[in-house]
Structure P
Amino acid sequence: MWTRLKTFTRQLRSSRQQNKTDTASAGMDDPQQADIRVLMVCMGNICRSPLAEAVLRKGAAEYPGDWTVYVDSAGTHSYHVGSPPDPRAQAAAARREMPIEDLQARRVQAADFEVFDLILAMDQDNLDFLRELAPEGLEHKARLLLEFSALRTGGEVPDPYYGGATGFERVLDMVEEAILQGLLPELHRRIDGARQD
């Protein structure tokens, strides 16, 4: 299985350009070297999930402690495979000093469940898709991102694709609250617990 995971990782990396600016915050290029691995998922991987990836990447870099988080994003559908994030997403991320223009959309695969510890969906449709895709026994890895939000527990991150720039800012606000206030502390607790075991 280890060889298969390494092969999948090489294929994943070769199919998508990586944003090297914040490599340290994502842990490293090899997910198996990181303390924990998180995949963000939306429908097309050009709006919500690359923004969530950027927030977690930056947040992990700034979070105190000696630990590494490997972060990636993907879509449930292949509409935009190989495309960069939506220009409005890029602009919103740039305004918060999180460049995402080098990311390229890819589709989530069943093999992702063997690589990532958490696969976080932006909405219920994404979550339902992921749980159908998951290999038997790994469905628990798929959860809603906003489960980690104190303000919107169990809610959904709305798709801003058909709206204007304001929608992307709203998405970033929701994603930042969930990741910085809820997800990052939870990841840190998990890592601490694993190290103590």
Structure Q
Amino acid sequence: MKSWHLIIDVARCHDCNNCFLADKDEFVDNEFPPYSAAQPWHGHRWMNIKRKERGQYPVVQTAYLPMPCMHCDEAPCLTADGAVYKRADGLVIIDPVKAAGLEVEWWRLHRVHQYRGPADVSQLEAALVALYSYVYGAQPSTMQDAARWRVRAMDVSDQWVAAGRDLNDPLLVQERRSLVASYGALRDAVARAGPPNASPGAF
């Protein structure tokens, strides 16, 4: 089986961002089913460029490293449900339909949890873990805390709605604290994950 390879001469990269612009030109508002949904105008960098400065004034060196999807041999972003999978030729593919299903699924489970009373929250937490790990390309185990705090925030929010939505209700303070804790845990997990296929200290 033939496999695809892309070679980037990082020594020649000077942060011109032409690769980033070409990626935007190719994918923004353009769908390539079943391989790719259209890239949104904002918020996505499918071709990212890392920058690192060494030395100190007046002797400073700047290095750049283009970071597309690396199509890793053992890609950490692969999902058991097939939303992200690896083809026989080596390409890692994101299934837009299945990926969108991850977003829909946690909302569905939230509504079940909201309207059917107290229940086991493990399914809802698992759905959020699946969504977060897919979106941010991180190991599911690193997303547990973010998902747990997010579910707590949902529960408090549901209580606030049921109580009449009083803007002075202390439940709003609890909800905010839970959301801040969730976003903090999510940020830390994403920072630890780093870019796909990056080896510590390699750049």
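Read-outs throughout are calculated quantities, based only on the coordinates presented, and are distinct from any laboratory measurement. Predicted, not measured: the structure shown is a model, and the values here were computed from it. Cβ atoms are built from the backbone, for glycine too; each structure is taken alone.
Summary table below
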{"read-out": "Distance in nm of label points 7 Å out along Cα→Cβ at positions 39 and 135 - highest-scoring structure of P, Q", "value": "Q"}
{"read-out": "Highest-scoring label, criterion being relative contact order in percent (Cα under 8 Å, 6 or more apart), among P, Q", "value": "P"}
{"read-out": "Computed -14500 for helix-only ellipticity at 222 nm (-39500 (n - 2.57) for each DSSP H run of 4 or more, over all residues; to 500) - originating structure among P, Q", "value": "Q"}
{"read-out": "Origin of the derived value 0.93 (Rg/Rh (Cα atoms, Kirkwood Rh); candidates P, Q)", "value": "P"}
{"read-out": "When mean count of other Cβ atoms within 10 Å over residues 47-54 is computed for each of P, Q, the largest belongs to", "value": "P"}
